1. Taking mean count of other Cβ atoms within 10 Å over residues 182-189 from the coordinates of each of P, Q, R, which one would give 20.9?
2. Matching task: 2.5 is the computed value of distance in nm of label points 7 Å out along Cα→Cβ at positions 142 and 174. Pick the structure from P, Q, R.
3. Please state which of the structures P, Q, R yields 2.1 when distance in nm of label points 7 Å out along Cα→Cβ at positions 78 and 214 is computed from it.
4. For Cα Rg over 2.2 N^0.38 Å, the calculated result is 0.93, so let me know which of P, Q, R that is.
5. Could you figure out which one of P, Q, R the value -2000 for helix-only ellipticity at 222 nm (-39500 (n - 2.57) for each DSSP H run of 4 or more, over all residues; to 500) was computed from?
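Only the coordinates and a few stated rules stand behind these numbers; no lab work does. Everything numeric here is computed off the predicted structure, so don't read it as measured data. Cβ atoms are built from the backbone, for glycine too; each structure is taken alone.
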Structure P
């Protein structure tokens with residue numbers, strides 16, 4: 001199935017105008033920056049989706065230029081906000097059901113989303129081409145472009161990772177081996193390794209050789225993995241695992257062993273993100289905790305308690321912003337010193 005990008009552009013533009021007008025009233029609740037301790041982090045609510053519709057951001061991703069933020073919503077919509085003012089500037093093809101993940105290619109050309117409806121939508125340049133609609137069986141839980149932009153990968157209830165070559169959009173051989181739902185995936189900086197996290201009947205973390213599809217490591221995870229992030233620093237060969245274990249686990253991809261347990265939470269860790277240099281890590285939890293740490297110790301540097309569960313977190317490439325979303329519709333922007 002293919003959708004007309006031109007028609008979506010017209011809809012997106014009209015919606016963006018309407019929402020921008022709404023923001024001048026109640027939709028945007030920018031509280032203004034406020035100092036938050038020694039790190040000089042300033043917090044602001046830059047957008048409130050719940051002020052004009054009953055929804056919240058389930059997934060976040062900055063564009064590579066750090067000037068836009070892709071927000072996947074619980075009601076299926078995918079809205080792009082400008083940064084740092086939080087004004088809607090575009091809308092991508094919607095899903096029937098919640099959006100589970102969003103991603104942007106490293107060159108900023110492609111934007112992708114996955115949803116509970118089993119579709120991955122990929123929107124390209126505004127040149128009249130139709131977005132790709134990639135159908136799957138069952139819920140899709142994660143979607144990601146590889147760090148060099150060579151591949152787009154998806155994972156979910158199909159129990160396999162599907163891979164597309166972004167130059168031709170030819171589907172390549174899938175990664176097969178999980179016996180349960182795959183909830184998260186992460187690709188190494190060199191695009192040679194893949195980490196996957198599953199749950200339910202298959203509570204495991206696995207490492208794969210992307211060239212051959214061969215499984216290299218398989219480690220038990222007692223619970224369900226919600227997110228996996230591969231460290232962007234090429235020499236640091238580990239992945240950070242978030243999930244129901246109420247901590248962030250640093251998994252050594254060479255040995256299959258856990259290096260460190262980072263942070264302590266009273267509920268599941270929903271999402272985790274690295275800065276572009278890989279020396280800073282942020283996480284958000286169902287208990288409302290925002291957690292911030294730096295290498296090499298990975299000890300707690302900052303903890304902020306919110307009133308509601310936190311759902312998603314993302315770093316900008318500029319190293320200036322961290323974005324968070326909560327379950328009540330707020331999107332927060334945290335400002336970091338350069």
Structure Q
């Protein structure tokens with residue numbers, strides 16, 4: 001298996017792992033630490049094949065020049081080589097597709113002299129072989145070190161009658177124009193990607209919803225990454241509070257306006273939350289199974305009103321009346337029946 005195949009397999013596996021990670025936190029509400037562990041592992045997975053990249057390999061035999069490198073696999077008949085140069089300096093330009101390390105790279109590149117071309121090699125080696133083949137295709141490469149690169153160049157020189165200038169001045173002028181256009185396209189694409197990412201993050205941060213309603217026999221809470229449908233006969237008690245420490249989110253959504261999903265605190269342990277962050281008042285629902293659900297509405301008045309409606313629906317009354325602040329209701333309720 002070549003380096004390119006290893007890399008794309010790793011990318012596919014990493015993508016699948018990220019999608020699984022997102023699905024788990026939405027559906028199963030895994031702890032946040034596990035979410036981050038899986039996410040980091042999926043990112044690291046992409047770089048594992050890079051550590052095993054063998055670099056550029058070149059050989060001249062049986063009338064062919066063979067170049068193997070990450071994202072480059074060429075078999076060029078020597079008879080198709082039209083021009084050949086050996087240089088001590090070379091402007092690699094911009095990578096369009098392929099591998100790019102700190103000092104090496106391979107794949108499709110573009111520069112001012114050639115426009116689009118194929119590169120495979122290292123910037124640390126001060127020797128570059130430039131080949132024009134199969135019409136207008138350009139290949140620039142080096143291999144191993146200066147001695148090995150020069151050895152390949154001699155083999156090419158002996159196996160072909162090619163020589164002279166790889167590109168003419170007119171071709172170079174047109175290539176420079178194409179290179180500038182491509183560079184501008186790359187800058188535009190990068191800028192668009194940054195804007196899109198920032199926009200997505202901004203939308204996520206300010207989005208989210210909390211919708212609460214009562215039907216004939218249950219309390220339904222629908223929020224971002226959180227849904228609860230609690231039958232009235234499974235509610236053991238409710239509280240109207242303004243002093244709840246929401247604790248830590250273990251799975252779910254955390255935006256600027258909304259917090260929802262699975263949370264954990266010292267009072268309830270693991271519980272479910274769906275709140276507007278700027279509303280202090282909240283309703284705490286305890287179920288007969290020992291679960292706890294905390295929610296509120298868009299403002300304190302609506303939250304208190306919904307609490308009273310919920311009390312009426314449960315046919316209950318509060319044990320005591322509110323103190324100075326509506327949120328100071330004593331916890332608990334008792335049935336009037």
Structure R
């Protein structure tokens with residue numbers, strides 16, 4: 001979503017200069033996180049530089065935790081957030097859970113989750129950690145507020161009740177699932193309009209959905225073999241595509257990967273014609289979001305069978321179906337066309 005969202009620069013002073021100057025652990029943790037993300041992006045283990053700054057971050061963090069005047073400060077919390085986020089992205093979920101549990105204790109010392117301003121950067125950061133663990137290993141979210149609104153957060157009017165893309169289905173999806181879908185559809189359509197006109201999507205809209213969508217989806221309990229579960233898991237995958245740009249991170253989302261695979265393999269194969277269109281979208285999203293570079297055999301088989309049922313022989317035909325569902329051209333067209341051409345055209349063309 002880079003380039004089509006506008007973020008307010010005054011949203012928080014969470015990582016401001018004052019914090020950097022008053023706590024050396026902040027500098028070490030930021031340098032560690034930056035170097036760790038770089039190492040992950042190029043597919044190498046944490047470098048000596050990352051390891052050095054990680055060690056220094058942990059030393060300064062321990063000093064803060066032992067100091068009653070420092071333990072609940074933003075600087076201490078920010079260090080834990082950076083360490084937990086890096087652990088999740090590197091697939092070190094046991095370490096991430098320890099950081100998350102420590103963070104939960106620090107937040108409780110400040111008055112609990114309800115003491116954090118709704119919509120603040122700190123809320124966004126801790127909820128992102130929660131959700132990373134939820135889709136990574138199935139961990140129960142602990143930073144969730146007591147009341148979840150299942151109503152659409154962004155979509156309005158008829159956009160909250162009309163779903164022509166699902167008219168062919170034998171059974172309408174769960175209404176709560178459709179409300180989340182309506183929000184993501186609104187965001188996707190706005191992103192497409194923005195890329196065409198140069199306009200920007202308000203950053204607060206994207207930030208709000210970035211946590212509210214996954215939280216609602218994580219809390220939904222669907223039959224693991226149902227089409228509802230396919231949609232739920234693939235919407236989580238769709239959000240991953242929009243928010244996490246590190247290639248190969250999908251294989252570390254073991255819980256979400258397992259749920260996707262179980263749900264998709266439970267569907268009729270080859271699919272019924274009325275299900276084939278949405279399943280084609282779901283299979284493409286599954287491939288692009290989680291199964292980027294592993295365990296392709298079953299997924300390719302399903303995608304080829306579904307493309308055959310739909311009679312798809314060209315990328316233009318495939319793209320026309322995909323755009324009936326959640327889709328952002330500038331984000332998805334290029335990788336999806338590559339997958340379709342590599343996996344489907346040799347087997348669907350005469």
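1. On the way: P: 23.8; Q: 12.1; R: 20.9.
Comparing all candidates, it corresponds to R.
2. Considering all the candidates, the number was obtained from R.
3. The read-out was computed on structure R.
4. On the way: P: 0.93; Q: 1.63; R: 1.05.
Computed on structure P.
5. Details: P: -2000; Q: -11000; R: -20500.
For helix-only ellipticity at 222 nm (-39500 (n - 2.57) for each DSSP H run of 4 or more, over all residues; to 500), the value -2000 is produced by structure P.
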